[in-house]
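Following this line, the structures themselves.
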Structure I
C-alpha cells in the first residue's frame, strides 16, 4: 500500500510537472505574441511619425523654397530697377553730350566761317601793305639819293662821321669826368683816411686797453688786502719788483687789480698772487720764492704750448726760441682776439689756399709763415719797433727761410708782396682778423653793417635786390633788366662803390657785383 501511494505520488508529480510545462509553454507563446503585437504597434507608430515628420519637412522645404524664390525675385527686381536707372542716367548724359557736341560743331563751323573771312581780309590787307611798303621803299630810296646828291656823302660815310663825332664827345666827357674824380679823390683821400682812423681808434681804444693791460684777482676777504700791502708797504713793493707788474688796491670789495703791458708777466703775477693767498705766508722772502717758482713753471708751460701748436700744424725743425715765442702768443690778445688762435687759423688758411692753387709741395712752408707772421707780438711790449719789423728780425735771426721773412714784412703792406707766399699771408691774416666775431666787433654791429650795405645798394634806381655775402666783403646787386641795360650796369657798380666808400665804415675792401639777367618764358599747351 505504501508503495502504491508513492507511485501515485510520483505520477501526480509528473502530471503536475507536465501541466506546469504546458502552462509555461502557452504563457511564453502568449508573451511572445504580446511582444510581437506591441512591436508591430510601435513600428506602425514610428512609421506614422516618420510620415508626419517627412510631410512637415516637405512643407517647411516648400515654404523655404518659396521664401528664397521671393527674395531672389525681389533682388532681381531691385537690380533691374538700378540698372534701368543707370541706363537712363547714361542715356541722359549721352543725349546731353550729343547736344553739346552739336553746339560745339555749330560754333566751330561759325568760327571757321569767321576765320576764313578774316583770312581773306588779312590777305587783302597784306597785299595792300606790301604794295605800300614797296611805294615807301621807293620813296625812301629816292629821298636817300637826293640826300646823297645834296650832301655828297654815302650812307656808310655818314654813319662813320656821326660815330666819330659821338666817340670824340664821349671820350672828352669821360676824360673830364675821370680827371675830376681823380682830383676829388686826391683832395678827400687823406682827410677821409684820417677820419676813419680816428673814428676806429676812438671806438676801440678804451675797450682794447682794458682788455690787454688789466687782470683781476679775487680775495677771500678784505683783510687780505692789508696783508698784501704789508707793514709800510714792503710786501706790495717786493711783489711789484719781483714780477714787474703793478698791484692796484682800491675800494672794490674782495678784488685787487694787476696792471701791466706784458701779458706773460701779468699771468705770472696772477698765479703767484693766488698761490700766496692760498699759502697765507706773505712776506718779501716768500714772495720772491713763489715768483721765481712760477716763472720756471711759466717757461715750461709756454714751451709746452709752443710744442703742442707745432705738433698740431705738422711742422718741424723750428728753433727752440721761436717755439717759446709761439707759446707766449697764447697770453697775447689783439682787439680781443687771441693771437695764438689767430696765427694758427692763418696757418691753416694759408695751407688750404696753397693746396687749392696746386702747390701741394709748399703747404708746410705756408703753414710755417702763417704761424710766424705775428711772432713779433710776443715781445713787442719789451722791444722797440712794430711787431712786423720785430717778427721779421726774429725769423731772420733764428734761420727761417727768406721767403717767410719777406711774408712777415709784407703781410701788413710794409713791403710790396713779391711772392705767392706773401700774398697768401696777407690774405689769410685779413680773413682771420676780419671774419664775424673774430675781434671785438659785436654781432649786433656786424648784422647792422651788413644791413646797411644791402640798403645802400638798394637805394639806387633799377635795383631789384641786394645780398651781402662773404662776411660783408662782397655785395651782389640784382637789377631789373628792363630798366638797366649792360652799359648802365657798369656805371651802377661804380656809383654803388663810391657811395659805400663815402658813407660806410668797414674793414678791408668790398667787392660790388651787379647782375643783370633777361629771361624769356613760354608755355607749350
Structure II
C-alpha cells in the first residue's frame, strides 16, 4: 500500500472510531450511522446488536503474514471462525461495534483493508486464482486486479455510487473470476496487437439476474483503467439514485437499451482518454510493474508416493502447473469456514510448502500455488492433521452457500444447514461405493445455495441452484422450502439456470438433487456436460424427476 493510501486508511479508521462514538452518544441516528459503518465493511447482524466485518482480499491474494493477522482478529473478536465468501472476501461474525476499530487497526498494519467492503462502492475485485500457472490462462491477470482495486479504493466516486459495483477479471474463457455476473467483466486477450482485454458490462444476479453484455472485444492492456473509469463514470452520472431496488447498472442498461448504453460508454471512454489517458496509462504501468509474486522453493525430481486417500485428494484437489515440478493445491473448506487455528496453520504451510502466498477463491476455498510436486504428500498429511485434508474439491460435496439465517438478518432459510444436509446425505443416504462412483463420474459439479432471492450464494449460475423461501402448510405453519434452478454457468456461454417446477421441503432437497444427478448420469451423451444435458432434455423433464423424489413438494 502506498504512503498516500496508508494515510487515507488511517483517516478512515479515525473517522470510524469518531462515528461510533457519535452514534453511541446519540448524535447520529441508526439510519445516519448505517452508510458510515457500511463504508468500513460493517454489517448489522442477528440479533441486531452484533456486527459482521467484511474484509477485502483484492484478487483473492493474501500473504502468509496477512493470513496470520486475519487469524488474530478471528481468534480475538470473531468467535474463532472465519468465512470465505463467493467474492474472495473474508468475514468474521458477532463483533461488538467498538471492537471493529481494533480489528481494522490490526488488519491495516498487515496491509489489509475493509474500506469499501460494503456500501455504495466498488467492491472487492475478483480474479482468477490460477493466473499464470495453468495452461489455459493467457497471462496472469493478478496485477491488473490489484491495480483496479488500488485505483478505486479512495477514488472520488467511490462510496458515492448509486449502489454497489462489482468487477471481475479472468485470464481465460473458463472464467474462474465469474466475470460474466459482474458490472464489469474482463477477460484477457492476446491478438496481433498484443496483450489486452475484452470488456463486458452490466452483469449481476439478485432477484433479476443479467448476464454481462460485450462492450469492447479488445482494448489494449495500457487502457484498462481508462475503460473501467469510463464505465464507473457513466454509472455514477446516470445510475438510478432514488429507487434502491432498481439502481444496479443492469437496470440502467435495460432502461436505456443496450445500443444507447454502449454508446454512452463509447463517448465517455473518449473523454477519459482525452483528459486522463496518459496519466491512467502511467498509473497502470506503475501498479503492474511493481507486482512481484514471491519466488517458490526449488522443485525436486520424482513423484510423491502415498496411500489411496492421498491419490484421490491429489486427483481432485491439485492441478499440475505449467511450470514443471509444481502443483496448485485446493484446500477444501467445508461451507467456506475455517477456524483461527486452521488459518494460522495454513499460513505456516504456505511458507513451508508454497511461496508464502494464499489465494481465496469464489468457490469458498483456499489455494496454495507453487507447491513442489514431491511435497504434495507431506502437505496432504499436514492438512489432514488440522481437519482440512478432504478431497473432492469443486465436486458435489463442495457446496457453495451464503451465510443464511445463521448470520444474516435478510435471509429466509438456514442455507448453511442445507449444505451440510447434502453432504451428510451423500455420506449416509447412499452406499459409500455409490457416493464415490457418483462423485468420480460427475467430476466438477457446483451446487450453490442462497437463503433468500438476493443471490449471495450465486444460485442462478450453479449446476444446481437453490433459493430459500417459506411455505405455509395446511396446518398454518410456515416451513423452509427451496426452489431449484438447473444448468446455470459462468464463463463462455454463461447462462442463468432454468427454474424447475416445485418448491421442495428443506429436508427433502438432498434426495431431489441426488435423483437429478442419477438421471443425468444415466441419460447423458458421450462427453455431455450437465448444462448441455439440461438444454437438451429441458427443465420440465428434470423437474418431474425432482417432484417424484419429493413427496412433500408443493
Structure III
C-alpha cells in the first residue's frame, strides 16, 4: 500500500513537471518552422500557450517581460482565434513598422517610450530581421505579436483615458469593463488602418487647449535639458531625525549637481549650506536669502525633466473631462488665475480671478450657474468663525460689530454678542455670522450660485485692488471674479437669446443695471443654466510656447509622486 502511494506521488510530481514545462514560456525557446507557409499556424498555437502562461503568472511572458493588459490582450486574441496580427509568413505587417515609428516619437504626445516595451520590441525585431534561424522560430514571432498588442492597448488607453485614471475614476480597466471593451474594439479597428498616427490622433481629446499644449511639446523638447537632477521631496517629518537628515542630504546632493557646493561625503554646516543656497538662487535670478523653504524646493525641482512631467499630467487632466463640452460654458483655471467664457469654440471674454488659499483651496468641480444675487448678504463660513473670529470674540465681544458683521440665530434673529459666554465655545458656535448687503460687503455687488457640496460660489469682491497681484490664491475657497459685470450680462443675453415662444423673462441687461444702481438685494433665476468647470491646469501653450503656472495646491506634485516617479 505504501509503495503504491509512493508511486502515485512520484507520478503526480512528473505530471506537474510536464504541465509547467509545457506552459512555462521560458522553456518555449524554440519552435522551428522551416516552411514559412506553416509559420502562422504555429505562431497561433504559441500565442495561445504564451497567454495561458501569462494569465497564470500575473502577465509575465518570460523573465524580462510582463504584459500590462494581459486580460485585454487575451480577449483580443480570443476574438481572433489567437491568430497573429503583426506578422504573416515571417514578414512584418506594415502596421508594425508604423507602431515602432510612433513609439520613437511618443514624447510628442506627452508619453514615455519606456512605458511601452520599446527596447524589448526593437530587440526582438532585430533578432527576427537578422538571424535566419530565429526567423524560423514561431516562439519569437508569437512573443513579438503579444507584446505589440499589449503596447497598442497601452497607447490607446493612455491617449484616450490617460494615466490618472485612478485619480479621476474608480472604474477598473479589465476585459469586462466599459473601458476595457472599448479598448479591445478600438484595437480591432486599429489593425485595419493603413496609417497609424491619424487614427491615434482621432481618439485624443478634441479640446483646443489640449491640441495647443500638445503642439507646443516639440519646441519644448528641442531646447530641453535632459539631465536628470535629484528630486527633493518636501515637506519632511520635522520630528523625525532620520527624515530631516535625509532631506538635508538630498538638498546637498541637488546643490552639488548644480555646482553650488563642493562634492563632499560629510554634511555641510548651516553657514556653508546657506552660501550654497545663495549661489543657486543667484543662478535662478531670484532673491538670495539662503533659506531652505518651500519656494527653494520648488525652484530646485523646476527642471526641464520635471516640467515635462507637468505637461504629461496636464494632458492627462484633459482626458478626465467629458467627451464633449457644451456650446457655451465657463472655464476656470485655478493655477492660471483666470476665468474664460466660451461661446461656440470662441472665448467671449476672460477675467482675472482670486481663488482659495492652499489651506482653504477652491474645489475642482463641474456644475452650472443656477441664479444670481445682486447686493448679496454674506454668511461667514463656520471654518472662518472657528479659526479667526471665535478667539477674538473671547477677548472682545464687540469685535464683529467693529468689522461690520452681526450675530444671528439659525432663523435670522439678531443676537447681542455681549450677552454670550464665549469662553464655553472651543470648536464653533451655534449662531450665524452675517454681513448685510452693501458696497462694503465681502461678496461685492453680485454673487453667482451653482449647486455644489462645498458651499462655494463665484462673486465680486470689495477688495478689488487684489486683482493687481500676480499671485492670487487669497480667498477662503470661493472664486472672486474681476469681470463680474460681463459675466452677469453674458448670462442675461444667453437667457434672452434662448427664450422660447410664449415664455417670459423677468430680467435683462437693462434691469440688472437698474437694480444695481438702486442697490437692490434681489435673486435672479437663470433660465438656461450656464455650465461651469473649475479645473487645475498648471501649464498651457501660448503662441506655440508652453507657459507654466505655480502648482499652488501641490496637486501636480502629488500626482507626480504617485504616477510619475519612475519617469
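Comparing distance in nm of label points 7 Å out along Cα→Cβ at positions 42 and 362 across I, II, III, which is largest?
Answer by largest value of distance in nm of label points 7 Å out along Cα→Cβ at positions 42 and 362: I.
Using mean projected area of the Cα convex hull in nm², single out the structure from I, II, III with the greatest value.
Result for mean projected area of the Cα convex hull in nm² over I, II, III: largest is I.
Check the numbers for distance in nm of label points 7 Å out along Cα→Cβ at positions 250 and 314 across I, II, III and tell me which is largest.
Checked I, II, III; max of distance in nm of label points 7 Å out along Cα→Cβ at positions 250 and 314 sits with I.
Can you say which of I, II, III returns 7.5 when distance in nm of label points 7 Å out along Cα→Cβ at positions 146 and 418 is computed?
I
Computing distance in nm of label points 7 Å out along Cα→Cβ at positions 34 and 138 gives 4.2 for which of I, II, III?
Matching structure: II.
No value in this document is a laboratory result; all are computed from the given coordinates. What you see is a predicted model, and the numbers here were worked out from it, not measured in a lab. Cβ atoms are built from the backbone, for glycine too; each structure is taken alone.
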